Structure I
Amino acid sequence: MARTGQNSTRSTVCSHANAVYTEWAAVRQRLESEAAISVNGSDLSIADVVAVSFYDAAASLAKDQQCIRKVEESVAFLSKELESGHVIYGVNTGFGGSADTRTQQFERLQSAAIQHLNVGILTQADKSDDHLDASSKRNELLRSHALPNPIVKAAMLIRCNSLMRGHSGVRISVIESVINLLASGMAPVVPLRGSISASGDLSTLSYIAGAVEGNPDIFVRASINGRRRIIPANEALETAGITPVRLQAKEGLGITNGTAPSCAAAAIVLHQANQLALLVQLLTAMGTEALDGTAHNYHPFISSTRPHPGQAEAAANILSFLSGSRISPSDDEEDESRSKRMMGLAQDRYALRTAPQWIGPQLEDLELATRQVSVELNSTTDNPLIDAAPAAGGRGRIHHGGNFQAAVVTSAMEKTMTALQNLGRIIFAQSSEMINNMTSKGLPPNLSLDDPSWSFTAKGFDVNMAAYAAELGYLAHPVSTHVHAAEMANQSVNSMALVSARYALEAVEVLSLMAATYIYVLCQALDLRCMGLEFKEKVGKGFDEVVGVWYKRRVGADDHDNDEKVRAAALRKVKDALVHKWDQLSHMDLEHRCVAAVKESVGDLLESGSSDDDNDDDDEAPLSPLESLTVKDINEYQQLVVELLRDTYTRVRAEYIREQKARAYISPASMVVYDFVRKELGIPLNRGVEDHPPLLQETAAAAAQGQSNGTNGHGVNGEEKEDLAARSRIMGTMAGEIYEAVRGGVLHDRIMKFGEESGLWS
């Protein structure tokens, strides 16, 4: 794919892309390995979280004796401190603003902690196998109020990892109950809202505590005999063979007083956001080809003069993705030929030309956010903290602090939301330029393959993209600015991390909708661009032949010694001007477009016959006979070229519909996405209004009727039926299939494997 030197340069600058690949490979390795992920408090990764929460990878508590001993020592030290009569927050005091109370009812206090936190709102549908009663119209507007199950599973894993650090005073048996519930494929139904992520995600985690208590009014998602069920926690524990837990001193607080749900949601968000960031760079490369842009936008010299690492990486990635493209080649010779073009904009518009400068800062923010969340995965986030074995043999100590404040997760998520919004903004701009024939360099308006007066293929997508972009911009507003003092004003500042992560997850969803829509648009645009290149190549050859014969007939064989030189120069200028005008007139139906393009080229034809720079060194160079063309000559020229344009376009269009030839023009990286859409998903090139499913059905019915009554109708064969089935979907359905492939990671798998085989990732 990329040249060796270029690959070497990429490896040194593309830290984000390499990290995305490393995480993907790690998830794959976890799923292929028979070994369970070891929960030891120090080695948990985002890849581990994804493997467990989405793919049910096995996880178990570490068997390392030193790790276990730290947990046991924290429990023993806590017990010793209580026996000594020391006041310990949340163990023999009340909670929050009620910490001025004292009690010796340690276990009862922990039950009270869970009781006052089990206050989230869930609907009956959230807690039941049954669907909502369709007759209850008021319930039709109810959305689920449950936190998505993968986030709950991830929170269980992360909380166990934190407790295994040995700073929380929670028994191994209690941590095992949580991890065993997870290993049994069970997770509680947890309310979506209610956490301010100040003293951790208290209410959210209390449902995990309630599940291992066996609370009959806490519900658990379970898979029993291959059937998904929602059952009370006491039944779930019995089914899983887990003994209900009676929480001892600090254990209720130890489970609930942490950032695990916020961190879980953030880890899942970043896993998908980082993939989308890489995808947007590949789509920008495809957009460069579809818009007939130049790879020079991404030349390393440009970034070397402004050495931000994100900008350099984005440029290197996009340039590598363009390697092998015939439309936007990266070699200097091709770029030099482009620089000599006399028509059109001298450089690409901002959506392409400034893509590295726009995308680069988003990569830097995502890398920092990923580091922040990765640290949080292996942190102790509750209060108070137990230091049971201090260094240098000093006595242990209990520390009262604020590690539960999840502002670092909020920081990560707000950077991520802004990055997602900006990534959406650039593909929206690229898509808009592609669909608008005034900015697409010759692509038809709305990317319609048939006459634009009655076909509007991608116009609806253009409107949808604007809607998505607006919503994405709204979601990018920070949540941390909306802080209200809570809990007797004790929680005077609160991070809102879980809320921020939830909105970041929505931003992932909306950007994925935009990416899916843009992919559909890109594949349509690339086909039209490649078809246009086929047309220009063939019409160019036809022009040389047809107009060459006309020219010779008009001039005569023995008129001038330099006939061929004059003819070649004249025809080249006229042909270039004709093609440029053809592109400018893409908004017209074929017949009118042919006539208008040829009419507007007449002036260029006449002008091409005058003396120019080619003859400046020859004072006696003869004038071209083209300067004395008659009206009859011009009419003949117009008729010949109109027929040439019309016939060539009609033939090329029919040939391209039968056999798309994008492979001959676009880069291998672009082909990964293109082939995935066209071949794996079976989404065809849209031929225009004739592909509207009701019209397709009418065509098929007419063909079948013709076959049955013995007329000229030939019926529909197997291949045609397959094509009819592929086309008998509205465009929204097709974009939806791309969306599911983006969200499900299927397309990402293809991109990662391509990069692996091409040596893109290090």
Structure II
Amino acid sequence: MSRQQLADSSLTLSGGDYTIVGVVAVVAIIALAIAFVLRKEVLAAGQGTPKMQDIAKAVQEGAAAYLNRQFRTLAIFVVIVFVLLFFLPADSIGERIGRSVFFIIGAVFSAAIGYLGMWLSTRANLRVAAAANEPEGGREKAMRVAFRTGGVVGMSTVGLGLLGASVVVLAFAGEAPKVLEGFGFGAALLAMFMRVGGGIFTKAADVGADLVGKVEQNIPEDDPRNAATIADNVGDNVGDCAGMAADLFESYSVMLVAALILGSVAFGTQGLLFPLIVPAIGVLTAVIGVYITKARPGENGLAAINRSFYISAVISAVLCTIAAFVYLPSTFAKLDHGISDGGNPALIAAVAVIIGIVLAAIILWLTGYFTGTEYKPVKTVGETSLTGAATVILSGISVGFESAVYTAIVIGAAVYGAFLLSGSVAVALFAVALAGTGLLTTVGVIVAMDTFGPVSDNAQGIAEMSGEISEDGAKLLTELDAVGNTTKAITKGIAIATAVLAATALFGSYVNGAGLDVVQQNVSAAFAVFTPSTLVGLIVGAAVVFMFSGLAVNAVTRAAGAIVFEVRRQFKDNPGIMDGTVRPEYGKVVDICTRDSLRELATPGLLAILAPIAVGFGLGVGPLAGYLAGAIATGTLMAVFLANSGGAWDNAKKLVEDGNHGGKGSDAHAATVIGDTVGDPFKDTAGPAINPLMKVMNLVSVLIAPAIVGLSMPGQSPAIRIVIAIVAVAVIVVAVVVSKRRSTTIADAPAETVSNGVG
């Protein structure tokens, strides 16, 4: 069934169908209400000493100022895309308007989730530090505040994502899948920009602070004498909290978009509604997961968090299986507008969802193995610190390469396993999308796990900068920081898995949008890999992932260089900083990070949007399919490699700082600090940004596919397509050239110029 055939069949909803969607919308509102209750609980906790509060206030102001400036910058992109979406082909004027309006809504929801993550985490960090200082019950209270902060963001993520999708279905019924393309694109576009910008900010500050503070001045990571410490703490919130929250929200939204598009093709009306039922169940399991997370006496916090995740996953699997057999029929003949195919729709849907849930559990374990301090890979990286920084870097790269292979195989097995559930391509693709929605039933707990990391990290920073923390409190915060470091790595792994499943499902949606008959498996010969043009598209797709990663890492390099110059200047010009009689100029470093990160947004963003346009209009729908395949395959390996290499380097540094291999101040420590600074842009900038990159490129392709097909019809002049492709390529080239020239300018600029954030 092609896109046009789907439109002609025009799915209609019965009264009972509207009731189901209404219930889902109510569940979404309940999730938002629970988020509000958790928020009140977090804010009711004690706020510590006045000095702690002053430090936290500086972090709050810096983070809010950055995001406000970022949103003003991104508003320009949003307005331009809003207008362009209106002029893309659609089956009706209502679809055009709905697609553009819900693009705005998706972007606003994504921004709101990111802002909420930042706003609450900058207030929770102070409360976690204060709780850790309490003589009795501090450990339990600190962990509860940190995890429930993430619970607020997690419940808001599932609530807004589910609410947006259910409102579209209620308002547009049969046209909902195509309108949701705009909703998903808005969420993905904002998330990608927030990921890139926040990642550049946080890692520029982190790398600059480490290189000058730890390596050159031999002072602790969060020493108040380091001018980059406030910027580093700000970066944790705008990168890890705001960026990851928006990333997981858009994963949630985009997966729903793909599932609803493919479900309406494969299962008809039931396929349109079942993908809403699955995440609604996820709301319940998220609530359970957040409230049962409690460390037992003497138990490591990570064990408690993992236990909650596994319990939530099992509950999701059971309830989703029940929902599949209750809601879906046992034969395809009973499906409304569904295709005719053998097999049991309820069984296919249940198994597909379970595959996704099991995938999440395996990724959790696999990522934890390659990045956790208690396992061999990180211990090996730590041991190599005895022979210098070079061997630390080499061993970390080796861990990243190896882990990428295993993770890619596991994700590939899940995709293929779901695909094998049916002999129909349409049903098989829907099964892949359902595996993704199954994985995301645990997204509430996943977001909570991720936010736990930066909140704990910031709490330790505030405590160390204030100097008003007990010895037991400091040990507790160090423990929570180490746990948070691992939870961040784990959630990055799960986010990568969701990105691959969403991109694969969207790839199926692209085939549908390109007008190919996936139901009859009448896939054009142009999709054959051995076709030269398709092979070229595949190579270009792989190359774009490398280019995007290079741009992100290079942006951190430039911004971090400016921070290094500035912090060095302050130590040189104000000797009183080292003896504590002069206060560092924290604001200057925050301002440099803000301006540099926002300036670097344009080039990777333009590359993600315009590259598929150039390939699609220049080479055709077949090569664009190859492009997407190359981007998905390379993006999977690259994202895992970058994330796990960085995670291994980071935790190897913590191993040494805990007293192994000479401890803090030793040559081994200096070697791991260098490894960690290399890994910072890997795991927190380039790696995570690949997730939304894959989905943005797939969504752009889905949206432009009908236009490419229309302009490729017999009798149409190829001139228009060629002009569009040339303009897209020209803009990309100019953006990259400007970016490279900026790099040279900074390298050649005098230190006093760079220190002012110019160049």
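If P(r) over Cα pairs in 20 Å bins from 0, in percent, for residues 381-700 alone computes to 23, 35, 23, 12, 6, 1, which of I, II did it come from? Don't skip to the answer; put the middle values down first.
Numbers: I: 23, 35, 23, 12, 6, 1; II: 26, 52, 19, 2.
Answer by label: I.
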Notebook entry, point to check: Comparing structures I, II by distance in nm of label points 7 Å out along Cα→Cβ at positions 101 and 229, which one has the largest value?
Noted result: II
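Quick one: helix-only ellipticity at 222 nm (-39500 (n - 2.57) for each DSSP H run of 4 or more, over all residues; to 500) came out at -28000 when computed from one of I, II, so which one is it? Please list the in-between numbers first.
Values: I: -19500; II: -28000.
Answer by label: II.
Taking relative contact order in percent (Cα under 8 Å, 6 or more apart) from the coordinates of each of I, II, which one would give 20?
Working: I: 14; II: 20.
Traced to structure II.
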Item checked: With mean projected area of the Cα convex hull in nm² derived as 29.2, matching label from I, II -> II
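Read-outs throughout are calculated quantities, based only on the coordinates presented, and are distinct from any laboratory measurement. Treat the numbers as computed from the prediction; the structure is a model and nothing was measured. Cβ atoms are built from the backbone, for glycine too; each structure is taken alone.
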